1. Given structures P, Q, which gives the highest value for mean count of other Cβ atoms within 10 Å over residues 108-115?
2. For structures P, Q, which has the highest computed value of distance in nm of label points 7 Å out along Cα→Cβ at positions 116 and 132?
3. For the read-out distance in nm of label points 7 Å out along Cα→Cβ at positions 68 and 164, a value of 2.4 was computed from one structure; give its label from P, Q.
4. Using relative contact order in percent (Cα under 8 Å, 6 or more apart) as the calculated read-out, with 23 as its value, let me know the right label among P, Q.
5. For distance in nm of label points 7 Å out along Cα→Cβ at positions 52 and 180, which of the structures P, Q scores highest?
6. Suppose you compute helix-only ellipticity at 222 nm (-39500 (n - 2.57) for each DSSP H run of 4 or more, over all residues; to 500) for every structure in P, Q: which one lands on -25000?
7. Given a value of 21.9, 72 for Rg and Dmax of the Cα atoms in Å, point me to the structure among P, Q it was derived from.
8. When distance in nm of label points 7 Å out along Cα→Cβ at positions 44 and 76 is calculated, the result is 4.6; to which of the structures P, Q does this value belong?
Structure P
Amino acid sequence: MQFINFVDKFNRILEILAGIAVIVMTLVVFLQVIVRFGLTAIGWDLSVPWTEELARYLMIWVIFIGGAIATRKGKLIAVEALVVALPALPGKLIKFVSHIVSLVFYAIIFTIGLEWAKFGLSETAPVMKFPMVYVYSALVVSAGIMILNTISFLLEIFIKKIDIREASVDEEVEDALAEYKNKGEGVTQ
């Protein structure tokens, strides 16, 4: 349980960092709009080319870290219809195997990310002139966090004996499932 608690605290820190990155990205894009349209309209010809580049790189990090955080609670996009429609054991097995396949995919992404990061050591950003390894590392970092979060998710399922098919179900999906089950039993709400 200490491992899971550590991972949850780590994810909360990542959520805060991702939020800060979104705020910075928004401010940078706002600055670009003000400079490009506002100041140009009054006759000031200024340029801030770094804003577009910084916003793009921050967005890359936010997307990858956001995806990594989503794996902690099993919130990545999935089609749950088959898993829910099947009897309990086959549904649980399919869900478990899908997480194992995801772990393999994350490991492959991690390996590819290492190659990209290595390539980024010799490349610099066109405008900001910093090594691209800082951008390409998003792939490695997020894949590593996805592996960590998926393992934590599976450990939590087994420790707390939660039905893996329902571990990532949102309230909206729960309501729809309850309504479906009640219709099957002839009960209406």
Structure Q
Amino acid sequence: MAGDHDDDLTAEPTEGFKVGEKKTIDEYQKLDQNDESLRKWKESLGLGQGKDISDPNDPRKCIILSLGLEVEGRPDIIIDLKSPGAVETLKDKPFTIKEGAQFRMKATFKVQHEILAGLKYLQKVSRMGISNKMQEMMGSYGPSTEEKPFYEKKFQSDTAPSGFAARGHYKAVSKFVDDDNQTHLQFEWSFDIKKDW
């Protein structure tokens, strides 16, 4: 979905973290029940807690449902990624951010079929030949259930640039990738920094 110029948007390895051996949900369920730390880890992923709602006709492991922008005192800006063609039209529909505004991004997503390990959000923002990259660790998740049909992850707060030179149109590329280097979604979008909303 993104152009060739975005191939440099890759995840940086998490220092001191080693990807473990891949196991199925059934294999995780059968691991030693007497291991308290393992039991707590499985609980944190929601394993064995509710009916799995994975769609057997949809092979995707992670489905990104929406990306949002929270600004205190304002309605959230939500980019709905579920509807057909939504991702393809994003780069042509910029939204506005007031210069200097404090904001926080958030993502909602569904996990299917197996454990999603080490999901990361990568972003590259460009303007006038200058680019800035960021990476946000989102975590590991078990398949969505009837009790927990989707997950929401709120990112760290950030501040929009301010001043005359910061105002203008920005292009961005976002990518959701896991520890297996599987890209679950990559898309281009844009926004404008303005003096006011």
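1. On the way: P: 14.9; Q: 20.1.
Going through P, Q one by one, mean count of other Cβ atoms within 10 Å over residues 108-115 is largest in Q.
2. On the way: P: 1.1; Q: 2.7.
Comparing P, Q, the top value of distance in nm of label points 7 Å out along Cα→Cβ at positions 116 and 132 belongs to Q.
3. P
4. Numbers: P: 23; Q: 27.
This value belongs to structure P.
5. Details: P: 4.6; Q: 1.3.
If we compare distance in nm of label points 7 Å out along Cα→Cβ at positions 52 and 180 over P, Q, the biggest value is for P.
6. Details: P: -25000; Q: -2500.
Computed on structure P.
7. Details: P: 21.9, 72; Q: 18.6, 61.
Structure of origin is P.
8. Numbers: P: 4.6; Q: 2.4.
It traces back to P.
Since every read-out is calculated from the coordinates, none of them should be taken as a lab result. The structure presented is a predicted model; accordingly, all values stated were derived computationally and were not measured. Cβ atoms are built from the backbone, for glycine too; each structure is taken alone.
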